[in-house]
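Novice: Each structure below appears as C-alpha cells.
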Structure P
Amino acid sequence: MSTTVGNIPGRPLGPLRSALLALLGGLAPLLAAMLLAAPTSSAAAPPGSAPVPRVNAAAPGASAAVPTGTLTEVTDFGANPSNLQMYLYVPESVTPNPAVLVAVHYCTGSGPVFYSNTEFASLADRHGFVVIYPSVTRSSKCFDVSSPQALRRGGGSDPVGIKSMVDWVTRTYDADTGRVFATGASSGAMMTNVLLGDYPDVFAAGAAFSGVPFGCFATTDGSEWNSACANGTVNRTPKEWGDLVRGAYPGYTGPRPRMQLWHGTEDDTLRYPNFGEAIEQWTDVHGLGQTPARTDSPASGWTRTRYGATGDQAPVEAISLQGVGHNLPTTGMAARAITFFGLDDAGSGPGPEPQPGGCRVSVTTQAWNTGLIASVTVTNTGTAPVNGWKLGFTLPAGQSITNGWGASYAPATGTVTATNASYNGTIAAGASVSIGYQASHTGNSAAPAAFALNGATCTAT
C-alpha cells in the first residue's frame, strides 16, 4: 500500500509507503501485524536531497548559526537521556517571538523524512512559526510511549529530550512559551498524547493523527508494543482515562492543553476504537461530558465533533474519517491542525457548519410480541442546511436495537446516537431524511419521546 501527499511548494515530497511498525528485533512474532504507512526511513536526509547541515548548540554563536529556510540538525541541545536527534526548521519569514511546533514522526521514520513528507514546514513558511522534528535513534525508530519513565513528567526517556529541544528553541528564538504545540502520526501521535500529559504547562495544544490515548500502550516488561491497545480492546471509563493523564504530573492544577484527534474508520494498525477512548480521555481531562457541542462535516467522509465549545479552538476536537486507513495525515489535514492551534491568519480557518434553526422528528412503530420496527423522519425546519448530523434519543427501558438503516446507531440501548450515512449527511433547509431501526423489547414498544439534532432539541410528532 502506498499513497502520495499532495505537492508542497518549495520542497521535495516522496511517496508514503507501507513499512513495518518495527519495535524490538526480538519481537518477530509481532512484526507482521504492525504495518504502517510510512516513507522510506533515513538517519539523515531523505534520498536524493542535500545533506542536512549541523549546528552544535553548545558552541559559541550557535544561536545565530542556524540557517533559515532549510532543515538543520542541532546537537548538544540539553538533557537527552534516550539519545534523540533534533532537527529544526526556521522559516525565512520567522516572526518575532514565534510559536513552536513539535512534529513527531511515525515508527521507521525520522525527523528529515517527516519534514519532507508533511506540510508543516510549508505552513511554517506561510505563518512564521518554528518546527522541531525529533528523530529516534533506537533500532525500531519508534518513540517510547510505553515505559513507566515515558509516562511521567521528567521520567528520563524520550519526552525529556523533546522538552529540552523546546527549551532550547524558546531560549534561542525568544519564542512565545504560551504557543508551543505538538503533532504527530502513529507513534508520533502517541507521543503527542504523552507530551500533553507529561508537560501540560509546556504545550498549549496537540493534534494526534492515528494514535491511542495516553497510557494505553503502557508496558512494564521493556516491550514497546501493546497488542491489546493496538487492537482497540482496551476500554476504560472517561475518568479512568483522565486519571492516567493526571497521574503523569501529580499535583498539577493549571490549564490543560487542547487536543485535536484524527482517526480513520478502517485503521488496521491502531484500530478505530482507540479514537473513541481518546475522546473520552481528553474530554474528562477538561471536565467535559461526552455530548458534542457541535457536529459537522467539513469534507466528504469526515465527521467532526467539538466538545466544550463550537469554534475552531474547542477544548477537544475529533475528526472521524470514513473508510480511511492508517495513512494520516494526508493533504490539507495539517492546515486544519494549524487552524486548531490558532497559528493561521485570523478568521482564515474553516468555520463550524451552521446548526439547525429548528428540527422536527416524527416516528411510527410497528410492534409484535418481542420486537418492533421504528420509522423515523427528521426534518430541518431551519433556513440553513445541516451538513453532517447526529440524532440523539433515549430508548424506553427494555428496548435494544438489533439493526438499522439510514444511519449508524450506538450504543444499542439507553441513550442512542444515530449518525448519518455517507449518502444522506446533508439535510437542506426544509428537507427531510428518513431512517429507521429494528429493536427487541421486553414489553414496552413505545417510540422515544424526545430527540436532539446535533444537540438542538427537536419538536417530536
Structure Q
Amino acid sequence: MKKSLLIIIVLVVVTPLFMWNCCRIEPGNGQIAVLMRKTGKMLPPENVIALEKGQRGIQLDVLGEGRYFRNPYTWDWKIMPVTEVPAGKFAVLVRKYGKDLEAGRIIAETPEYKGIIPEVLGTGRHRINPYAYEVRIFDDIKILPGNVGVVTNLTGNDIFTGKTNDFKCQDGFLVSKDRKGVVNEILKEGTHRLNPFIYNVIAVNTQSQRHEFAGDDAISFLTMDGFTVSLEGTVEFNVIAEEAPRLVQAVGDMEDILNKIILPSVHGFARIEGSKKGATEFIVGESRRLFQEELEKFLRENCRKWGIEINSVLIRDIIVPQDIAGIIRKRELAQQEARKYSQEIQRARSEAELARQKMLADQNLKKIAAETEKMAAIIKAKQEGQEAEIAAQTQLKVAEVEYRTAEAKAKASILAAEAQKRVIAEKNRSEAEVMLRSIEAYGTGENYVNAMLYRKMMPNIRSIIYNGAGQGTFGLPIAGAKQEKGGDK
C-alpha cells in the first residue's frame, strides 16, 4: 500500500516536471518549430520531407508562436527564426521536395514538382520551413516617373517545348504573354513584384534626351566643291512609351538607340545632302536654315518608324575651311557695308519724302479748314433764311387762323342778332295780337285805353267826386250811376 502511494506521489510530481522540461515546445516571437518524427514509416530515398501522415523524417508543417507538447520519444524539433521579408523587397521560394521537372522547364507550377514557385511573397513575416523551401530575397522592381518597363518572358511556350511560333498577332519579334520573348505590353510607373526567374524587366527612360555632337563628335562631310565642312549642334529626342518593347528588342538600350539609329541618320543625311551644296552656301544665304529644317524633317520621319520622337534639331555652328571662310567673311562685310550705306540713302530719301508729305499735309489741313469755315457760313445763312421763312409762314398761318376766327365770331354775332330780331318781332306780333283781341273785347280802342287806365289807377283811389250831370269824372264812363245816401262821394 505504501509502495503504491509512493508511486502515485512520484508520478504526480515527476510527470509535470517531465512534461514541462522534456515535452514542451515553445517558439518565441519571430520563431517557428520544425518537427521531425522519429518513428513511423520510412521515407522513399528520393524524398527529404514527410508528406504523408505517419512517415518519419522532417514534417512539412511547422509550429508557430505558442506552447505545444510533444512526446520526445516520438518527436524531435528545432527552433528556427521565421522568414522575414523587409520593406521594399519580396521573396521567391524554391521547393526542395517533389518530382523532378520535365526537361526544359524551371518553374514548379504545381505542388508535386520541386523547383521555383511562380508566386512571390511580399513584405512581412512568413512561416516557411527552411528544410522544404529555399528563400531568395529580391528588391522591388520600381518604375520611376518618366520611365516604362519592358518585360521579357524567360519561360513559356516556344519551339523547344513543342509550340510552334505564331506570327499572326506579333509585331516584329514581340510575343504574347504565354510565350518566351519580349512582351508587347509595358509596365507603367510604380512598384512591381515579378518573379525574376520568370520575368526580366528593363526600365526604359521615355523622357526627353539630349545629345550634342561637337568637337570629336562633330559631323563632317565633303561639299560639292571638295571642302570639308563640320556641323556642331544638338538633337533632342525621346522614346515613345508604347513602342519601347519593339525598340528594346530590335535595337537595345539608350546608347544603342543613339549609336545605331540617331547618329547614323544624321551622318547619312549630312553626307548625302551636304555633297549637293558648295561650301559658301553653308556660310551665307538661306542654305544653312534650309539644311537644318530638312535635317530635322528627315530625322523625324526616319526615327518615327523605330518608335523615337525627335523633339528638336539645332545646328549651332557650321565650321568651314579657314582659307575660304576669311574671303567669304570679307565679302560678307563689304556687302553689309553696302547694305548699310544703301539703307542710309534710303533713310534720307524717306526723311525728305516724309517732310514733303508733312508740308502737303499742313497745306491740306489749312485748305480743309478754310473750306470748312466757308461751308459753315453757307450752312448758317441757309439755316437763318429757313428760320425766317418758317417764322413768316408761321405768322401768316396765325393771321389766317385769327381771320377765320374773327369771321366766325362775326357770323355768330349776325346769327345771334337775327335770332334776337326774330324773337322781338315775334314778341311784338304776339303782343299786337293780344292787344287787338283786347280792343275787340272792349269794343273800341278808347274803351280799351280807359280800361287800362282804370286798372292802373283803381288800386290807389279811395274816393271819387262827381256831379250829378252824369258826364263822368275825368272822362270816366260813369253815366247814370246812383249812390246810396250816406255813401262815399
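Taken together, the values in this text are just the output of simple stated rules run on the coordinates, not laboratory data. No experiment lies behind these values; they were computed from the predicted model shown. Cβ atoms are built from the backbone, for glycine too; each structure is taken alone.
Novice: Have a look at P, Q and say which one yields 40.0 for Kirkwood radius over Cα pairs in Å, as calculated. Working shown, then result.
Specialist: Details: P: 23.1; Q: 40.0.
Of the structures listed, the value fits Q.
Novice: Oh, and also: Match the computed value 17.5 of mean count of other Cβ atoms within 10 Å over residues 67-74 to one of the structures P, Q, and report its label. Could you put the intermediate results ahead of the total?
Specialist: Details: P: 17.5; Q: 12.6.
Derived from the structure labelled P.
Novice: Oh, and also: For volume of the Cα convex hull per residue in Å³, for residues 123-362 alone, which of P, Q scores largest?
Specialist: On the way: P: 144; Q: 249.
That would be structure Q.
Novice: Which of the displayed structures (P, Q) returns the greatest value of distance in nm of label points 7 Å out along Cα→Cβ at positions 403 and 435 on calculation? Show your work: numbers first, answer last.
Specialist: Working: P: 1.8; Q: 4.8.
Once distance in nm of label points 7 Å out along Cα→Cβ at positions 403 and 435 is worked out for each structure, Q has the highest.
Novice: Thinking of P, Q, which structure, once helix-only ellipticity at 222 nm (-39500 (n - 2.57) for each DSSP H run of 4 or more, over all residues; to 500) is computed, gives back -5000? Spell out each step's value before the answer.
Specialist: Numbers: P: -5000; Q: -14000.
Answer for the origin of the read-out: P.
Novice: May I pose another question? Cα Rg over 2.2 N^0.38 Å, for residues 291-370 alone computed as 1.46: which structure among P, Q?
Specialist: P
Novice: Okay, moving on. Give the label, chosen from P, Q, of the structure having the highest value of distance in nm of label points 7 Å out along Cα→Cβ at positions 91 and 443. Intermediate values should be presented prior to the final figure.
Specialist: Details: P: 6.7; Q: 17.8.
The maximum falls on structure Q.
Novice: Thinking of P, Q, which structure, once distance in nm of label points 7 Å out along Cα→Cβ at positions 59 and 203 is computed, gives back 3.2? Present the calculation step by step, with values, prior to reporting the outcome.
Specialist: Details: P: 3.2; Q: 4.6.
This figure was derived from P.
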